[in-house]
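Below are structures written as structure tokens.
Quick note: the coordinates plus some simple rules give every number you see, no bench work behind them. Quick caveat, the model's predicted, so the values are computed rather than measured. Cβ atoms are built from the backbone, for glycine too; each structure is taken alone.
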Structure 1
Amino acid sequence: MRFFACLLFLSQICSYSEAQTLGGSATYNFLKMQWVPQASALGGRNVSTFNNDVGLFNDNPALLRYQHHGNISANFAAIAPTVNELFGAGAYHHENWNTTFAAGIAHLLYGNETQTDAAGNVMGTFTAFDQMVSLSAARTYGERWFYGATLKFINSRYGPYNSIGMASDIGLNYYDEENMLQVGFAARNMGFQIKQYTNQGEDLPFDLLIGLTKQLEKAPIKLSLTAQRLHQFDLLYPDENFDTDNYGTVLRNGIGTKILSHFIAGADVLVGEKIVLTLGYNMLRRKELQIRNLANGLTGFGYGIRLNLNSLQFQYARTHYQSTYSQHQVSFVYKLFDYEK
């Protein structure tokens, strides 16, 4: 009954998504950032890959397992000289409830900025930051189905402007260990503002994702395919005035480009038992950030390496946003103690 109740709840998401912002004008857009290097290396989003990285529950809470019991992770990224990204998470499995719980905290610090009035007179400095605290729980249904939910508490401050909000994620995961197949579904960032920046409310950056991960039977390769923002068909914004002024023609995206812009492809290559190499490609990111008539290099690509060292796991990822800019992320996952089921 709980499983069918969950499916009934998921069926209401489509009607809920109609009320959410589809474009780029949502508030708390930092919620769309990827905090976990492994998911960044896979292209920026992944809702179907289960392994011992507890931080992956941030994309899909159904990826939590009892194997994550006692795991803690710390994730770091330097986005710009004064902008730093931090994310920490930990998990605990309650045997009597047969439920795995996790908590996470994200902090995006923009540093100190100069504050001026309308005439440009310097009036001092101000601090800007975004914060999120999340609580998650996941359970099993049968041997192959998993479901979970996350509740997020949001605090955002830009100098004198402050906003507080709440959001939730729900997810499903199907894991067929014998056939090395994983399927994931997640609805993310459903919520509202408790306190607004000004007197006008804003929607949150809702996202609907589905993904599949399959390990090849005769090769140490694990392939992933993720479809993002399924509630909106055309994700590409045409800036006709900019195209006309700078290129003389307007770029038209065909139906094939609009469909492919939803997909993120990734691959893990298992080099022995301790090393995993990762590669990902996000077509939407490349289409959004590429510059016409110029070489765009690896824009849209991500890659990384994971080292499994007994109780410690190290991850590094590099994501290319433009030919002249890429983001570096590192993560440490440590197992404090084991859980014997």
Structure 2
Amino acid sequence: MREMTFLERLLDGVAVEWVALGDVAKYSDVRIDCTGVDERNYVGVDNLLQHRAGKTNSTYVPTEGRLIEYRPGDVLIGNIRPYLKKIWLANQSGGTNGDVLVIRPTHEALSFGYLHQVLSDESFFEYNMQHAKGAKMPRGDKAKILEYKLPIPCPDNPKKSLEIQAEIVRILDGFAELTAELTAELTARKQQYKHYRDQLLSFPEGEAEWRPLGEIGEFIRGKRFTKADYVEDGIPVIHYGEIYTRYGSFADRAFSQVRADLAGSLRYAEPDDIVIAGVGKTVEDVGKAVAWIGTENVAIHDDSYAFRHSMNPKFVAYAMQTNAFIGEKAKHVSSGKVNRLLDT
């Protein structure tokens, strides 16, 4: 049995009727010309969150065709992966395209702020993902979205219902504001960390000898394994994609394991090696380094490398994160849909 969401806990003890979204809201069915929309009020999935943050300029505005109208109080949600989690409560009028759904409350006992909070809940995102259609770029199923059940407190007393909804929105908005403050503080701390890291690892002329990596160690490329090889109990492995999504600057245990019968066909990073991603979506991702400080060898994917050396592994990993290293690394990365480290 799943745990109650925070929204459900706020409603605990209140008379609630669970109703389908389509019974209390509808999609915007008004179409407008592009001529009435500019970079200030056009919303696409690429800038949906910017509108939520109060930055309303769009880098792209369509110049022909018809757009979907949105109005103040409408809830706009991204309707194509990877934007299904993007959601905005409109505070102005404007237009959007088919990659964004415009949902408008139609029931007297449903406030737009409350609807926004309900659709921002993780349970709606999970429901949307479960019913999304398509393989490479899934879209939300518009019919299924209207079947999503949401709780209406005190449905027989609209005035009281709206009062309860307003209080819930006030509480959740307070948490959202606190989260934004903490996120801003974390961002500032990360920038501060990067500044001092780069400063500590930049040596004045004559205080350090700068040598090519090839002179202080060797690169060993991994061997291929696939998701089909993953098991709960087997050989510890590091997949290249995990290097920039799950690992920090160093690690002493692996998150994944593959079948034991693959042992002889794999290549391994030894303790104190640096494991480096060979491909990635960005230049920063390519060459992302993790110092392996585990006590045993760990297998690595063929789109990654083990750098074997005799230096302090954490020192090397930190040095590979500096802006200076990233700048040099960029000279040896092939660009395309997938960025890749060049072998030469």
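Identify the structure, out of 1, 2, from whose coordinates Cα extents along the principal axes in Å, for residues 235-298 alone was calculated to give 54, 24, 13. Derived from the structure labelled 1. Using the calculated result -3000 for helix-only ellipticity at 222 nm (-39500 (n - 2.57) for each DSSP H run of 4 or more, over all residues; to 500), pick out the matching structure from 1, 2. Derived from the structure labelled 1. Suppose you compute Rg and Dmax of the Cα atoms in Å for every structure in 1, 2: which one lands on 20.7, 67? Structure of origin is 1. Comparison across structures 1, 2 (criterion: mean count of other Cβ atoms within 10 Å over residues 203-210) gives the highest value for 1. Given structures 1, 2, which gives the highest value for distance in nm of label points 7 Å out along Cα→Cβ at positions 67 and 307? The maximum falls on structure 2. When relative contact order in percent (Cα under 8 Å, 6 or more apart) is calculated, the result is 13; to which of the structures 1, 2 does this value belong? Considering all the candidates, the number was obtained from 2.
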